[in-house]
Structure I
């Protein structure tokens, strides 16, 4: 599972969408995951509960959760498509091997 915490005012969030998540290679890999995008733009009780539950300090924060519900990677800030793919492909290979 991939959980992307973003906010409308967050420039690196917009870069992730425009340059990383829109990359065809990343989009193809996302087919293997359930992906959620969490809008943290507004400061409200629901977002505060999510922030605390997932220990989100700033935006963007992207969590990779394995099939057992364990967080296996936390990305904060902008990462380009190549960096993102390197991690995701390693994660897939580890899941297949183990």
Structure II
């Protein structure tokens, strides 16, 4: 787990498929919601999950994909999670240099 921005965190779950990651983060989000409610803090948690099989060639590309999913969650409605499963074997080829 690492903080990657002011209120953004990234968590790497190796050998975990998207369905299991969604279950884990749904439980985490519910526990955080409960903790915030107990303190009367108006804080919500938007979670974007990107699952790669196989992993993409670059970590920045994977982080960018996860960031896109998280912002999609916020646009639709905060305090929820969304999973995007990415087939890493079909990632776009590098542009040719002619």
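A few points about this structure:
- Computing helix-only ellipticity at 222 nm (-39500 (n - 2.57) for each DSSP H run of 4 or more, over all residues; to 500) across structures I, II gives -13500 for structure II.
- Relative contact order in percent (Cα under 8 Å, 6 or more apart) - structure with the largest value, from I, II: I
- Structure from which 15.3, 61 was derived, Rg and Dmax of the Cα atoms in Å, options I, II: II
- Computed 1.4 for distance in nm of label points 7 Å out along Cα→Cβ at positions 12 and 84 - originating structure among I, II: I
- Parent structure of the calculated result 43, 18, 9, given that Cα extents along the principal axes in Å, for residues 20-59 alone is the read-out and I, II the choices: II
- Distance in nm of label points 7 Å out along Cα→Cβ at positions 52 and 68 from the coordinates reads 1.3; which among I, II: II
We did not get these values from a lab; they are worked out from the coordinates using the rules stated. Since we're looking at a predicted model, the values are computed, not measured. Cβ atoms are built from the backbone, for glycine too; each structure is taken alone.
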